[in-house]
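Some structures are shown below for you to check.
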Structure I
């Protein structure tokens, strides 16, 4: 088997593994956010200002998560171009 083909298969495997792990992590984080919001809605422990801060923090976290995924996908594309068959 050609070495470039082996590297291509390895990259595809690594990208698939990353995508699956990242999707699972995203699912857990979104589910936790849903549970946390439900718990906060049922209690009055957190004032409105604190709630707003938590919502902003969650949005910043999500945008960072999307930026990370885009950067890693870009790196996979660069690696594929480097080892193009």
Structure II
């Protein structure tokens, strides 16, 4: 594995952890403006790494879109987020 790919994966993992941290802050302290803005920033950071890894050929945006649709279908069954 190339060093830049390793670095990108490490940074992606770190950014995902930061998304988790912002989610827990919102759950603990409520929907305050600063934490909502931080959540947006952290998700944007994750998307930047997704774009980078796509450009490197490690991930495929077509397959990601397929995974998104599959997740939505699962959520229709196991959650009320996507009502049938």
Of the structures I, II, the one that 2.7 was derived from, the read-out being distance in nm of label points 7 Å out along Cα→Cβ at positions 27 and 67: I
Origin of the derived value 15.0 (mean count of other Cβ atoms within 10 Å over residues 43-50; candidates I, II): II
Entry that produces 11.9 once mean count of other Cβ atoms within 10 Å over residues 19-26 is calculated, selected from I, II: I
Which entry (I, II) yields the derived value 6.8 for mean projected area of the Cα convex hull in nm²: II
Read-out helix-only ellipticity at 222 nm (-39500 (n - 2.57) for each DSSP H run of 4 or more, over all residues; to 500), computed value -32500, structure in I, II: I
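FYI, it's all coordinate maths here, none of it is from the lab. Note that the structure is predicted; figures quoted are calculated from it, not measured. Cβ atoms are built from the backbone, for glycine too; each structure is taken alone.
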